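Here, each number is a calculation from the coordinates, and none is a lab measurement. Source: prediction; values computed, not measured. Cβ atoms are built from the backbone, for glycine too; each structure is taken alone.
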Structure I
Amino acid sequence: MGAEPLCLSTNNHTTTHSEDQQQQQHSPPLVLGLQPFSLVDHVARVDWSLLDQIPGDRGGSIPVGIEELEFILREVKSHVLSSPDDGSSSVKTMAGGSVANTIRGLSSGFGISSGIIGACGDDEQCKLFVENMKSNGVDLSKLRKKKGHTAQCVCLVDALGNRTMRPCLSNAVKVQAEELTKEDFKGSKWLVLRYAILNLEVIKAAIVLAKQEGLLVSLDLASFEMVRNFKQPLLELIESGNIDLCFANEDEATELLRGEENADPVAAVEFLAKYCKWAVVTLGANGCIAKQGKEIVRVPAIGEAKAIDATGAGDLFASGFLYGVVKGFSLEDCCKVGACSGGAVIRSLGGEVTLENWQWMFKQMQLKGLLLPDTSK
């Protein structure tokens with residue numbers, strides 16, 4: 001399954017992967033996301049009964065095969081609820097994946113030059129992924145195109161806005177560890193990663209190359225199941241000292257310290273801060289707690305009263321926090337921006353922030369006296 005030049009077409013102008021690279025060479029993206037599998041999300045609000053038919057814990061994220069994915073997508077049609085933000089009862093399809101959500105948010109909402117390393121197939125899902133990311137200003141010069149399928153994920157959202165994810169990665173193309181080169185990372189400042197046992201080899205390879213090029217590394221703990229089932233390799237990553245910024249939600253934080261005397265978010269943020277320069281635990285409607293050096297802060301959530309769908313809340317929190325770090329904000333202000341961007345994405349369905357909700361976020365940032373992004377570039 002060899003990689004081919006990626007052909008990107010916009011406004012009837014087509015550029016090849018190599019031409020795109022030449023255009024980008026003078027200014028590599030400031031922030032790079034590694035998402036080995038390009039991913040397309042199918043997001044729908046559904047009633048409780050459908051969630052009872054699907055194996056695995058409600059609220060989590062466990063991989064499924066293509067047959068199960070297709071079964072869920074068929075069943076969704078008879079269980080879909082209308083969306084309170086626009087009244088529609090359809091399934092929304094968009095480029096997805098935690099890292100893609102964060103990178104797209106940094107680029108479109110915060111004006112931070114961002115790119116993605118990954119692979120997509122020669123199918124309709126790849127076209128959709130490329131068009132969506134490209135239209136949001138994401139640099140795709142490091143995206144490989146291969147023969148095969150692009151990964152997909154069903155995101156099921158209940159009436160309360162809680163989301164259950166079922167990704168399908170079987171037979172999907174991905175970037176392999178040996179395909180990464182130092183050139184992929186040269187000139188960038190940050191590498192954004194999400195923990196996944198399936199991608200452990202490529203994650204480790206990316207960290208080695210990124211560190212050789214002087215990049216800072218951000219890691220998201222992915223899901224409580226991933227932490228529970230594959231804790232040892234995760235601890236080795238964290239304790240290596242190569243992770244500069246770590247994000248966990250409350251469930252992941254608790255799972256990380258399960259069996260310890262104190263397995264709460266405060267203990268988790270203290271543990272992570274021993275190895276990472278910045279440690280953040282998000283607490284849903286209760287905001288977040290973060291530590292940098294000896295400083296520890298708590299910041300309340302914003303906009304949770306209008307929550308329609310929690311999909312992407314942590315990913316967009318990371319976009320805002322990273323924007324703050326890049327701009328040299330204090331720890332507290334980084335958390336405040338993260339709360340604003342996390343609050344923006346939950347106001348509509350899916351992990352992509354609408355233009356209207358970006359405007360809402362800018363207003364919240366202004367009210368808090370935070371430096372507004374320059375998105376005119």
Structure II
Amino acid sequence: MTDATTNLLDFDLEALSAYCERLGEKRFRAVQLFRWIHQRGARDFDQMSDLAKSLRAKLAGCATIRPLPVISEHVSADGTVKWLFDVGAGNAVESVFIPEDDRGTLCVSSQAGCAVGCRFCSTGHQGFSRNLSTGEILAQLWHAEHALRERLKTNGERVITNVVMMGMGEPLQNYGALVPALRVMLDDHGYGLSRRRVTVSTSGVVPFMERLREDLPVALAVSLHAPDDALRDPLVPLNRKYPLRELLAACKGYLERAPRDFITFEYCMLDGVNDGDEQARALLALVGPKGPAGRVPCKFNLIPFNPFPASGLKRSSNERVQAFAKILIEGGIVTTVRKTRGDDIDAACGQLAGEVQDRTRAAERMTRAPVQVIRPVRPA
């Protein structure tokens with residue numbers, strides 16, 4: 001990208017300061033500019049009244065603040081909002097805002113599609129096109145925050161209090177763009193979010209979990225979905241590269257620097273596949289003192305599966321989910337069942353599909369090997 005079209009959404013504060021220095025400006029000008037972009041949602045340099053006219057003229061000639069075009073916006077009966085953003089070349093990504101009494105959470109995408117190919121995720125079945133840039137990641141937050149402020153008439157008060165990198169894509173496979181975006185989210189001159197309120201969700205890219213621990217440890221959620229390698233391999237193909245022993249060791253190591261004293265394990269409840277009492281007990285053993293990494297402080301978030309035809313999988317019954325949770329809770333593990341939100345607009349967990357020009361032939365690969373699990377018959 002040339003200087004004539006430099007997108008300032010691509011810069012964290014350090015990078016923006018360096019850019020301003022190249023324009024002959026001092027650091028405090030970068031702070032002012034950064035605040036105008038992220039805190040006030042300004043796009044027009046002429047709006048930035050405390051910047052010198054000479055700087056505004058320079059910026060107008062060499063830079064832009066480039067949002068993502070909004071293809072569609074859908075609002076659920078429960079207040080959830082889903083946006084479909086155009087990222088070019090036939091690709092589109094989705095973001096979801098989830099309002100709650102004590103918080104407003106934005107689910108942000110990091111890739112157009114996903115190359116991990118988890119069996120129960122409709123994004124994975126769409127395949128993978130490309131990584132998003134830092135500016136494309138931040139543009140989702142930028143649009144959502146300022147559009148919601150205007151809609152809700154907040155008089156400039158922040159609407160989004162939490163960000164979860166749980167949209168389309170595996171965030172840690174786009175590490176170079178992810179970290180600057182996280183810095184902007186956390187920066188007091190940007191969105192001012194707490195590290196405890198920014199969560200990166202990963203299917204278990206162990207080397208980048210270790211890098212994130214050193215570079216910018218935020219809250220971490222790990223897509224677990226199975227208590228052993230034999231079951232996790234077909235459900236989460238990345239497990240073949242980074243099996244549970246390595247993953248749990250990385251989780252334990254991450255806690256040395258993490259803003260929270262536990263790892264959140266996400267567990268999608270699949271009928272007849274991973275939802276039996278024996279699997280619940282195996283999970284207790286996996287994260288307990290005799291597990292492969294020793295005791296791993298954690299909580300489990302059980303996620304009701306959102307079925308889609310290509311998966312060949314079914315949602316566990318509510319009774320089965322509750323029975324599964326009971327075993328974990330009685331075993332001393334904090335366990336929650338995720339409340340499904342935005343079902344009527346396909347905005348619930350695992351439903352974000354967007355539009356992806358697949359370069360990975362995902363549909364062909366993922367229909368070749370159905371998941372088959374033989375379990376003991378449950379007592380009547």
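I, II: which one has percent of Cα pairs over 25 Å apart, as calculated, at 52? Walk me through the numbers on the way to the answer.
On the way: I: 52; II: 56.
Corresponding structure: I.
Looking at mean count of other Cβ atoms within 10 Å over residues 179-186, point out which structure of I, II has the largest value.
Looking at the calculated values, the largest one is II.
For FRET efficiency 1/(1 + (r/R0)^6) of positions 203 and 299 (r between Cβ atoms, R0 = 35 Å, to 0.05), which of the structures I, II scores highest?
Largest one: structure II.
Supply the structure label, taken from I, II, corresponding to mean count of other Cβ atoms within 10 Å over residues 275-282 with the calculated value 23.4.
Corresponding structure: I.
Starting from the value 2.7: which structure in I, II was distance in nm of label points 7 Å out along Cα→Cβ at positions 67 and 219 calculated from?
Computing distance in nm of label points 7 Å out along Cα→Cβ at positions 67 and 219 on every structure in I, II gives 2.7 only for II.
Can you spot which of I, II the value 1.00 was calculated from, given it is FRET efficiency 1/(1 + (r/R0)^6) of positions 27 and 115 (r between Cβ atoms, R0 = 25 Å, to 0.05)?
Source structure for this number: I.
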